[in-house]
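Heads up, there are several structures right after this.
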Structure I
Amino acid sequence: MKKPIVLALGNFDGVHKGHQHLISEAIKEAKQSGGSSVVMIFDPHPRKVLSQESPLLLTTVEQKASILAEMGLDYLVITPFTKEVASWSPEYFVDHIILETFNASTVYVGYNYFFGRGASGDARLLQQLGEQKGFAVRIIEPVMVAGQVVSSTLVRKCLEEGDVEAVYAFTGRLPVLTGKVQRGEGRDIKFPTANLDFDPEMARPGRGVYAARAIVDGRSYDAVVNIGQKPTFHDDYPIVAEAHILDFNGNLYDKDIAVMLVKKLRDERKFPSREDLIAQIERDIQNAREVLNNWSGG
C-alpha cells in the first residue's frame, strides 16, 4: 500500500507565521499517518504570467526550499506556471494535480486560497470537490499576531517601511540580504563597505541605516548597513546596500555573504559635508553595537 500524501497548496511567499502554521499542520498529519508531506508551489508567480505585474517577492524559491526543509517538510514540488495552466478549470486542476499527479489523501489550503481559471475556485469549492472525489480538505484560518492577520502583503509593507521588528514578529526571521559582494565606487570615507545589488524582482527594505549581522565564511559579525542612494555624494544614484562589517579584516570582493537586518537606526540623510557624514557613521556604529549587544531574537 502506498504511503498517503498530505499536500499543502499555496504560494507561501515569505513563509510567514500563517504559512508556517498551515505547513506544520500538514507535516504533523503526514507523520501521524505514516505518509509524506508535500508542498507544491508555482514558479514564476502566477500574476507575473497573467499580468506581467507580479508583486515584489519576499523569498526566492531557494530561500523557500531552505525554510521548508528546516521545518521538516518531506518534499517541495516546484511546478512551472504557464498560460496553459492558467486556463485550467478548478475541476481539471483537481483531477490533474491533486489526484493524478499526487493522489493526495489530504490537502491543506489557507482560508483565502484560490485556484483554477480566473481564480474561479476557492477553498470551499475545493472542499466540495474533495468530498465528491475522495480526499479530505483542511482549510486553515488566518493567524493573528499583535492583533493583525498575518499576510505576505503585510510583511512586504513592513519590510518596505523598514520595520524590521514587525517583519521578525510576523515571520520569526530577520530580513536577509544575500549576494556576491560587488566593487563599489572606491570612495574613501574611512569605512570600507561590502556592496550588494538588489534583485529587481525582490522586495527591498526601506531606505535608511540598520544595525545588522553579517555572515562571512560561516562566521557572524556585527555590521552597519546603509540602504539608499548616497545622497551626500549624488543627486541621483541606484538604490544599493552598503554593509560596513565591524571588526573584520580581509578582502570581501566576489565573496557570497548574507546580511541580516536587526533594527533600523535612522532614515537616509544628505549631509553638508564628508566630515559630517563620517561623524554620523561613527555614531551609527556605536548605536549598532548597543542594539546588537542587547539583541536576543536570533
Structure II
Amino acid sequence: MPRYPLHELNDEEFEDLVTRVCRKILGAGTTSFEKGRDGGKDAKFVGTANCFPSNTSPLNGIAVIQAKHTTDPTKSCSDNDFESNKTSILNEEIPKIRKQVDEESVTHYLLFTNRKKTGGAETSIPKKIVSETGVAQAWLIGNKDIHDFLLDYPEIANDVGLNKLRSPILFTPNDIREVVSEFFKQKGLIAQTLDSQHDFKNYPGIEKKNEINNLSKRYFDYIHSDSLPRFTQIESFLKNPRNASFANQYHAIADELKGQLIVHRDSFNTFDEALEHVYQLIHERSPDLKTPSHRRLVKVFVHYMYCDCDIGEK
C-alpha cells in the first residue's frame, strides 16, 4: 500500500484532504469553510452518510469535521500536547464542540489527524468528547485510518497531489535511527582512525562498483574526504559483541534499502542522487536526528553502507 508523507502537507492542504475524504464517506454535501477562525470546525455535513461508520448503520444527523495536522511524523494521539495537558489540542476543542452542540444541534464529531493513533486514544478521546460536549457520537481518525481511506479512494491522492510527495523508496527508518543514536553515545569510547591513507583498502573494487552504480567521481571524492575517517569507528561499533542487536538492526535496514534501490534505480539519474535521497528520507522522518552532529552521522552511515557493499550493486 502506498504510504504518503502527510506531515509534509501544510494545514490547509491537510484540511482539503480531509474534506475530500468526507465527501466520499459522508456525502457530497460535506461543506468546507474558508481558512480563519473556524470555531472548532473545518467542515460540516448534514444528513445521512454514504457509508460511515458503516454501510448498514450510517451516521445520520449534523456532523462537524475537524482536522488537526502535525509536521512531526513521530507524534501520537496519546502525547500530552494532544490529549492530556490543560492546553492540549483536545482540551482547547472541547468548549468549541459544546458550543456547537448548544447552538447548532450538532450530533456527531469527527476528529481527523495525521498523528499515530494508539488503542488507548481510540477509546479515551471519543469517550471524553461525548461525555464533555453532549454529541451523540465522536470518532478519532488517525494516520493509518486516512491511509486506509486513500486505499479505498486512490483518486483522492492524485487530486490533492499526494503522489508527487511520495518517495519511490519505501522503508521505515526506526532501526537506523536507533543505531545512529547508540553510535553517537559510544563514539567517544571507540578508537578513531583519521588516517586518509586507509584509502578504501578494505573495499576492493570500489572504482568498479562506482562505475556499475553510476556514482560520480566528485561524489566519491566527497565520501573519501568527509565520511571515510569515521568508517573504522562504525566497523568497530558494529563488530562489538555488545552491539549485536544494533548490528542486526543496521543490516536489516541496509537489506531493505538495497532491495528498494535496485527496484527504483531508474528513478534517479545517478547513484549520487539515490544516496542523497536516502539520507534526506532518514533525516525528514527522524526529528530526533536533526541536531547537526546526528545529521552528519546519518550521512556517514549511508556512505558506509554503500562502500561496504551493503547497498548498491557489487
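Just checking, which of I, II has the largest value of FRET efficiency 1/(1 + (r/R0)^6) of positions 61 and 173 (r between Cβ atoms, R0 = 30 Å, to 0.05)?
The structure with the largest value is I.
May I pose another question? Here helix-only ellipticity at 222 nm (-39500 (n - 2.57) for each DSSP H run of 4 or more, over all residues; to 500) was calculated and came to -9000; which of the structures I, II was it taken from?
Working: I: -9000; II: -15500.
Working through the options, I get structure I.
Out of I, II, which one gives 19.1 for mean projected area of the Cα convex hull in nm² as computed from the coordinates? Each step should come with its number before you reach the end.
Details: I: 17.7; II: 19.1.
The correct label is II.
Quick note: the coordinates plus some simple rules give every number you see, no bench work behind them. None of the values given here were measured: they were computed from a predicted structure. Cβ atoms are built from the backbone, for glycine too; each structure is taken alone.
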